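Peer 1: Got some structures for you, see below.
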Structure 1
Amino acid sequence: MNKYSFTLFLDIAGFIIRVDSEVDFKHFRDLRKLSGFVSEKNAACDCRLYLKAGLPRLRTRKNNVFNPAGNWKISSTDKGFIVEVGTPYRNGEYDEVIVFNSDFTQGQVYKKNIIELSRYFLDQFLLINLLGRHSGFLLHACGLSWNGNGLVFCGQSGAGKSTLLRLFSSVVGQKDLLNDDRIAVRRYGKSWRIFGTPWHGEFPVVSSSSAPFRALYFIKHSKKNYLKALSTEEICRALFQHSLLPYWDEDSIKMVLDNFKRLAIEIPAYELGVVPDKRIIGFITSRL
């Protein structure tokens with residue numbers, strides 16, 4: 001008898017993630033945040049996760065690959081990677097352990113506590129890896145679709161991304177307000193698309209919709225609205241500063257950097273000075 005009695009499909013940025021669980025999904029309090037990304041697709045998936053209650057006896061680690069802040073780390077093995085999440089207990093155990101294969105297309109998820117499915121970590125971590133290997137990347141940005149034009153506004157925390165999306169919410173339908181903090185970008189041939197993701201910032205609106213990538217802006221507070229075209233080098237440097245990168249995967253990093261250059265050549269990009277009132281909407285849209 002199959003011990004994984006519960007199955008969930010998620011569609012995030014065009015990737016189908018299948019989760020087979022021995023625990024009923026109703027026990028996960030964060031599933032509501034992913035509800036707009038639940039898919040009915042019962043077909044080939046880009047990643048398959050198997051979820052089990054309780055922690056495993058871990059296989060021997062090869063080396064510590066990445067340990068950025070002490071609340072999670074990734075180690076390599078002969079067959080893939082081990083990700084440990086949460087502040088470790090005195091016995092060295094973490095709250096959650098995920099054992100991935102080498103290309104992140106399959107993972108065994110072990111949970112000490114059955115509270116949250118993703119903890120706003122697993123799904124983001126997985127998407128960063130899938131994008132890096134499939135001509136894409138995840139941006140610290142807000143994004144929207146304006147009359148079919150995908151617009152992305154990059155900025156650090158406090159730069160005004162959420163404010164900008166709130167202003168556009170008066171003239172754009174909710175499904176076209178993709179996200180105020182995390183935007184996925186993918187390249188298909190010579191075309192680029194942007195996708196909404198489930199992980200919002202201050203403005204709690206998300207959408208699973210996507211749009212053709214039309215223009216990229218790096219926003220700054222200003223006393224007047226202005227646009228300044230950027231060089232390829234400036235665009236690449238700014239993309240690096242505003243992207244969530246798979247530092248633990250050398251091959252993916254190289255592919256992401258190559259895609260930065262392609263995007264910088266193919267998509268118009270600007271420094272955008274913003275006065276945070278509704279005049280910025282006309283200033284941007286009249287120049288598309």
Structure 2
Amino acid sequence: MFSYKSKILAISIGTMLTLASCSAQDASKPAAATGGVVATVNGTPISQARLDFLLKQTRQQGQPDTPELRKNIQDKLIIEEVVAQEAIRNGLDKSADVLTQIDLARQSVLIRAYLQDYVKHNAVSDDALKAEYEKIKSQMGDKEYHARHILVENEVDAKAIIAQLKKDPKKFEKLASEKSKDPGSKVKGGDLGWAAPANFVPEFSAAMTKLQKGHFTTEPVKSQFGWHVIKLEDSRTLQAPSFEEIKQNLQQRMQQQQIDKMIADLRAKAKIVETAATEKK
């Protein structure tokens with residue numbers, strides 16, 4: 001709860017659905033004349049384009065292009081076509097649930113294609129990455145701190161804990177495990193580990209950085225989470241990671257921020273009329 005360590009967000013743009021699964025009705029459509037045909041099933045052609053598409057996906061996952069791989073993909077397409085045709089023969093292509101899944105799959109492919117295209121044409125520049133890196137470094141400062149804390153609901157409880165600590169400072173860990181309402185640290189005697197001041201809320205950081213090693217706050221510290229009693233175990237010079245070490249994570253985070261803003265802007269511009277969802281009987 002109180003480490004507040006930065007979590008780099010990876011770009012999440014969905015899992016690619018194969019064109020064969022996008023529409024069972026596609027199985028009955030002829031292959032593109034320019035793409036060639038790798039097989040026919042009951043007279044229905046399977047296009048070279050489908051095989052090439054799946055081959056490209058597989059190669060992107062690190063598998064080499066081999067005759068065996070191509071044969072495996074071809075066999076997969078044939079089996080899928082056989083089963084899809086049987087599904088259509090049994091009328092499943094008319095099922096409301098199946099049609100809904102087809103519609104959702106089509107939408108998922110379109111969304112992923114759009115996001116891939118957006119990322120391709122809106123790459124985060126090295127200058128922007130370096131500026132963000134320097135900004136983070138400046139926020140982190142040049143020191144990090146190893147602190148403990150006891151978090152309680154009100155000032156009265158915090159003052160009572162401080163009174164007990166003044167009598168016996170060695171009771172800090174025991175009191176933290178008994179009285180703190182921070183579940184993440186109380187099981188460790190209030191230990192928050194090593195962190196830069198920027199990883200804590202401002203009120204906490206301001207009080208923590210004023211403490212001497214081995215001392216605790218003699219007045220309760222109020223934050224949005226409650227009232228804290230803080231003890232400083234130690235401090236040391238902060239060794240910030242190099243730009244190259246975190247460049248990829250920064251790129252992913254900033255790219256995700258761009259995507260989030262783009263989606264928010266699209267939603268803001270869209271004319272949306274919501275109705276209450278009805279419960280299926």
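Every read-out reported here was derived from the displayed coordinates using simple, explicitly stated rules and does not represent laboratory data. Owing to the predicted nature of the structure, the values given are computational and were not obtained by experimental measurement. Cβ atoms are built from the backbone, for glycine too; each structure is taken alone.
Peer 1: Suppose you compute distance in nm of label points 7 Å out along Cα→Cβ at positions 70 and 158 for every structure in 1, 2: which one lands on 7.1?
Peer 2: Checking each candidate, the match is 2.
Peer 1: 1, 2: which one has helix-only ellipticity at 222 nm (-39500 (n - 2.57) for each DSSP H run of 4 or more, over all residues; to 500), as calculated, at -5500?
Peer 2: Matching structure: 1.
Peer 1: Using the calculated result -0.28 for log10 I(q)/I(0) by the Debye sum over Cα atoms at q = 0.07 Å⁻¹, pick out the matching structure from 1, 2.
Peer 2: Value -0.28 for log10 I(q)/I(0) by the Debye sum over Cα atoms at q = 0.07 Å⁻¹ corresponds to 1 out of 1, 2.
Peer 1: When you work out relative contact order in percent (Cα under 8 Å, 6 or more apart) for each of the structures 1, 2, which one comes out largest?
Peer 2: Ranking 1, 2 on relative contact order in percent (Cα under 8 Å, 6 or more apart), first place is 2.
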